[in-house]
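Below you'll find a set of structures to go through.
Values quoted throughout were computed directly from the atomic coordinates according to the rules given, and no laboratory measurement underlies them. Since the structure is predicted, the reported quantities are computational estimates derived from the model, not experimental observations. Cβ atoms are built from the backbone, for glycine too; each structure is taken alone.
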Structure I
């Protein structure tokens with residue numbers, strides 16, 4: 001059964017809000033890009049999309065947090081069972097129990113994403129070092145420039161600043 005224009009329009013708008021691409025919307029509803037952009041601009045669909053996607057993300061984060069809590073509870077139960085086995089063995093070291101403890105600790109670290117946080121911190125640190133090195137290189141290059149080159153560079157930046165100011169006044 002063929003859908004009316006109004007139904008197609010509502011479907012297209014809902015798809016924009018849900019985060020579909022214009023290509024996907026055009027393929028499913030037959031609405032062209034220009035029309036989609038007009039609707040999106042007039043009705044603030046991008047802002048609605050932003051709110052919708054943020055709510056989806058918050059829901060996913062909540063589910064992830066709940067799953068982590070469940071995994072942590074299970075991991076704690078497992079740790080208690082391992083401790084009971086060690087008590088039964090009266091402190092004698094058993095390789096399988098040691099391996100179980102190690103796996104338990106690794107699982108707990110994964111739950112808290114400690115490894116991931118360390119990697120992110122390392123990446124951020126490396127990024128800062130890279131930026132500092134770049135700054136040093138640029139400073140050295142500027143220090144080696146002649147007065148004429150410095151004047152050209154200054155003129156270039158002044159021109160860019162004027163262009164940016166012109167663009168801002170147009171908006």
Structure II
């Protein structure tokens with residue numbers, strides 16, 4: 001009886017491993033600062049299945065990668081991302097000295113690589129005018145091996161994105 005139970009445990013694990021995708025949530029935060037280009041690059045270089053990251057807009061409408069609306073927790077600066085231009089935001093640093101990455105920099109790392117992308121429009125607290133159009137237009141400039149998943153806790157943001165491009169994959173987070 002024990003041997004049969006062990007067989008099923010092993011079979012379940014085998015199926016889970018063969019069907020489960022491993023995503024780097026905010027890059028590879030166990031070794032690098034969260035949302036750092038070093039963390040994203042490490043995850044890609046070591047065969048991660050996918051990357052999950054959040055996108056905000058700067059005051060001058062440049063998409064940047066950051067989980068929080070404010071830079072206080074993960075940088076040496078304070079305040080909301082939307083209060084700074086990209087140039088001003090680049091004055092602040094993550095714990096390893098790296099600057100806050102632009103979406104464009106991450107896309108250049110992942111371009112044409114076998115990595116799934118889960119891009120979250122971080123619009124549940126602050127809605128950035130035109131973020132959906134800006135991001136979708138930028139994403140079209142790169143080659144994706146797998147369809148990109150666009151997610152958000154803000155259903156209106158996903159509806160706007162869908163109106164712009166109904167051929168993408170959208171995921172409502174709750």
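For the read-out Rg/Rh (Cα atoms, Kirkwood Rh), a value of 1.05 was computed from one structure; give its label from I, II. Each step should come with its number before you reach the end.
Numbers: I: 1.25; II: 1.05.
Going label by label, the one that fits is II.
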* Looking at relative contact order in percent (Cα under 8 Å, 6 or more apart), point out which structure of I, II has the largest value. => II
* Origin of the derived value 0.8 (distance in nm of label points 7 Å out along Cα→Cβ at positions 74 and 106; candidates I, II) -> II
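For which of I, II does FRET efficiency 1/(1 + (r/R0)^6) of positions 58 and 138 (r between Cβ atoms, R0 = 30 Å, to 0.05), calculated from the coordinates, equal 0.15? It would help to have the intermediate numbers written out before the result.
On the way: I: 0.15; II: 1.00.
For FRET efficiency 1/(1 + (r/R0)^6) of positions 58 and 138 (r between Cβ atoms, R0 = 30 Å, to 0.05), the value 0.15 is produced by structure I.
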* To do: Could you figure out which one of I, II the value 0.9 for distance in nm of label points 7 Å out along Cα→Cβ at positions 26 and 122 was computed from?
  => II
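If we compute distance in nm of label points 7 Å out along Cα→Cβ at positions 98 and 146 for structures I, II, which one ends up with the highest value?
Values: I: 7.2; II: 2.0.
Of structures I, II, the maximum of distance in nm of label points 7 Å out along Cα→Cβ at positions 98 and 146 occurs in I.
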* To do: For the read-out helix-only ellipticity at 222 nm (-39500 (n - 2.57) for each DSSP H run of 4 or more, over all residues; to 500), a value of -9500 was computed from one structure; give its label from I, II.
  => II
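Starting from the value 3.1: which structure in I, II was distance in nm of label points 7 Å out along Cα→Cβ at positions 42 and 154 calculated from?
Values: I: 5.3; II: 3.1.
The read-out was computed on structure II.
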